[in-house]
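Read the figures in this text as sums done on the coordinates, not as results from a lab. Just so it is clear, the structure is predicted and the values come from calculations on it, not from any experiment. Cβ atoms are built from the backbone, for glycine too; each structure is taken alone.
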Structure I
Amino acid sequence: MPRPLSILCILRDPLPPRRADVLTLFGVELPRHGIRTDLVGQAASAPASASATAAARTTWPGGALHLAGRFGGAVNSVLAPFFDSIGLLHGFLVARPDCLQVRDKVVIAVLARLFSVLLGIPLVYWMSFPIVEGYAARVQDGHVRGVWLRWLHWLRAWSTRALLYRLVLPGAALVFVQSAAMADALAVRGLLRARLVAVPMGVDLALVDAVVPATDPRLDGRTVIVYLGSVARARASAFLLDLAAAFDRPDFLLVIAGDAPSPDEAAWFRAELARRGLGDKILFTGWLAHAAALGYVARAHVAISPIPRGVLFDVSSPTKLVEYLALGVPAVASDIPDQRFVLEQSGAGHCVPMTVPAFHAAIVRLLDDPDRRACGASGQAWVRAHRGYDVIGHQVAAHYRGLLAPEDV
């Protein structure tokens with residue numbers, strides 16, 4: 001029987017984790033393959049007492065939580081590397097791991113690389129987002145106001161780029177990335193392609209199987225198009241409003257099952273929605289529990305995933321698209337590489353440029369297609385075969401064992 005393995009992982013997200021690619025993959029699937037993951041990071045909120053801290057440590061099924069500091073706020077963000085160092089040391093004192101892993105963090109990854117060298121254990125880096133490019137994009141897009149703040153953000157982008165691409169990634173034994181496109185982009189920077197492993201977003205099939213279609217009466221008698229997730233100016237979400245305005249069929253309803261990531265973005269989107277007078281064509285639900293949001297997807301005739309092209313999103317792997325297909329709903333998606341791959345392989349919809357005429361035509365084509373249900377069923381079967389976290393978990397576990405216990409492979 002293969003020996004148990006352990007990973008000590010420093011996470012960017014607040015703990016306990018809530019993202020499916022962490023919660024389901026590392027908390028449920030990898031333990032089935034004998035791989036334990038202890039997480040280091042900041043608590044989502046400050047524990048009120050010692051008993052609350054103890055309770056928090058039991059809410060992660062994949063292993064142990066090593067909490068240090070609190071997530072959120074400018075001060076906590078600056079102090080995060082210090083907090084991570086405390087958590088990292090605590091993790092080592094509790095049990096020596098088989099490998100160190102850092103996810104989407106740069107400064108602490110430098111210390112983690114030093115630890116890995118001193119202790120003779122591999123360093124693994126998990127890049128779910130091009131974080132360095134994200135820092136630069138915030139300045140370029142005008143999200144940072146004031147000359148000194150802009151200079152500080154440029155300095156952060158420049159310094160973290162140097163640390164990540166010249167020191168951290170070249171020293172990692174494996175680099176897990178979000179998509180094949182991200183792996184290609186890193187290979188162009190000189191990283192060995194054999195050490196780059198693409199792990200696209202998947203679906204928690206147990207959650208999908210338990211979804212109950214929404215009973216919202218506002219959907220009754222309507223041709224429902226659904227968009228799941230965040231709206232923001234950086235995501236070009238005004239496109240959703242333009243698309244709704246282009247439909248003149250009286251039964252049309254675009255359900256936006258989600259909200260904006262910040263109050264100012266939410267206010268902007270709601271103001272635009274009111275200004276354009278689209279209240280009869282758009283149902284903007286606000287944030288919902290994940291299962292409830294998927295309930296709206298289950299009621300849709302067609303689902304959409306318009307993701308703008310660019311350095312940040314071209315290497316992404318949107319969860320919403322595979323969730324649509326897992327529920328048997330055909331989709332229209334913009335032509336970023338991973339979405340193009342999913343729809344070409346599954347045959348469950350159309351991949352088109354992110355323009356209103358192209359999306360409008362593709363949606364109408366699906367609505368008028370007598371084989372639309374068969375199209376949805378094809379996507380459902382493809383996701384279960386290729387993008388369920390049970391399948392992804394098996395593949396990822398094989399990479400860890402190949403690195404940490406090659407005698408078991």
Structure II
Amino acid sequence: MRKHAEATIETGTPATHLAVPFMDLKAQFAGLRDQVLPALEEVCADAAFILGSRVAEFEQSFAAYTGAKHCIAVNSGTSALHLALLAAGVGPGDEVITVPMTFVATSWAISYCGATPVFVDVDPVTYTMDPNQVEARITPRTKAILPVHLYGQPADLGSLLYIGRRHGIPVIEDACQAHGATYRGQPVGSIGQSGCFSFYPGKNLGAFGEGGAVVTNDAALAQRMRPLRDHAQPSRYVHTEIGFNYRMDGLQGAVLGIKLQRLPDWTARRVELAERYQQLLAGLPFTLPVTAADRQHVWHLFVVLQPERDRIRATLADRNIQTGLHYPTPVHLQPAYAHLGHGQGSFPVTERMCRQCLSLPLFPEMTDEQQFATVDALADAVRVMS
């Protein structure tokens with residue numbers, strides 16, 4: 001593996017000597033600086049700090065990008081999930097079916113509604129919601145199905161929508177990691193009743209701070225969510241229900257509008273890097289991610305599984321190669337959800353993933369040399385173990 005890597009690299013520095021960050025937002029900013037700084041100055045000069053024209057322009061562009069009719073920009077992906085569930089009628093005493101293999105915010109949004117997250121395990125190949133387990137968990141209190149497009153791969157939306165239609169239950173997409181991913185050629189977010197996105201800085205489309213959005217094709221839902229994000233005021237100082245301060249600020253709208261223009265190229269680079277990882281790691285003892293044939297993965301994360309994950313991660317850290325864990329503790333075993341009564345063994349696929357998952361560096365600005373250095377270090381770590 002090392003011989004192949006060094007033969008491919010055309011710098012004078014051996015791949016094994018390179019430090020590799022998990023992501024490099026500084027490098028991304030350097031490529032955007034000449035566009036972003038004038039846009040931020042314009043927002044400041046106009047004092048358009050909350051919502052405003054830049055946010056409205058981004059909403060229009062992002063709706064078009066996702067193939068949806070409406071986009072409601074908010075201050076985080078968590079807020080987007082909360083608004084989408086509220087608009088779907090989820091409230092106290094209700095249940096929402098979701099997965100424990102996700103960032104905890106998916107379940108936070110359910111809890112914020114006063115509802116209960118009802119978990120099903122993920123498919124062992126795609127790591128997304130296993131449709132075969134959903135119907136057994138439906139009860140008269142089930143008000144929504146909330147699959148997660150984990151790591152950038154869409155869930156099996158066809159099967160989940162079929163189940164939802166049979167039972168009269170909407171499917172809401174957690175697309176917070178899947179900007180630009182497609183299911184059977186259709187962009188995620190616009191397939192279910194609504195789709196929720198996060199623009200946390202490290203996402204494929206990231207703000208210069210917090211940000212999020214809900215997209216939907218349902219005009220009535222959009223009309224409900226738009227004032228709800230702004231203290232539920234359809235007109236100034238008139239509040240029709242309990243609302244929220246979930247507004248996107250103008251600076252983030254400006255940044256996201258600029259970055260959205262770059263997203264197709266960034267996604268293409270992510271796909272290129274992921275495909276090369278698949279090739280170079282094929283001979284090593286890792287379980288590599290699999291993309292379903294009817295889906296386009298956008299590789300927010302490239303996650304491998306390995307029983308000796310912690311030892312390998314420590315070896316890479318010694319080589320100044322950063323990695324991540326997404327996620328080390330499943331949601332059903334978090335102390336905050338102990339009251340649901342789940343224990344070890346409740347969701348075995350998720351629990352195995354959490355024990356073995358290792359997220360490798362992958363970001364659009366990543367150089368070929370950095371990727372080869374990562375693969376070289378992984379190969380050495382495996383040799384040390386054997």
In terms of relative contact order in percent (Cα under 8 Å, 6 or more apart), which of structures I, II is highest?
II
Determine which structure produced the value 25.5 for mean count of other Cβ atoms within 10 Å over residues 97-104, calculated from the coordinates; the candidates are I, II.
II
Determine which structure produced the value 0.90 for FRET efficiency 1/(1 + (r/R0)^6) of positions 193 and 297 (r between Cβ atoms, R0 = 35 Å, to 0.05), calculated from the coordinates; the candidates are I, II.
II
Tell me which of I, II gives 57 when you compute percent of Cα pairs over 26 Å apart.
I
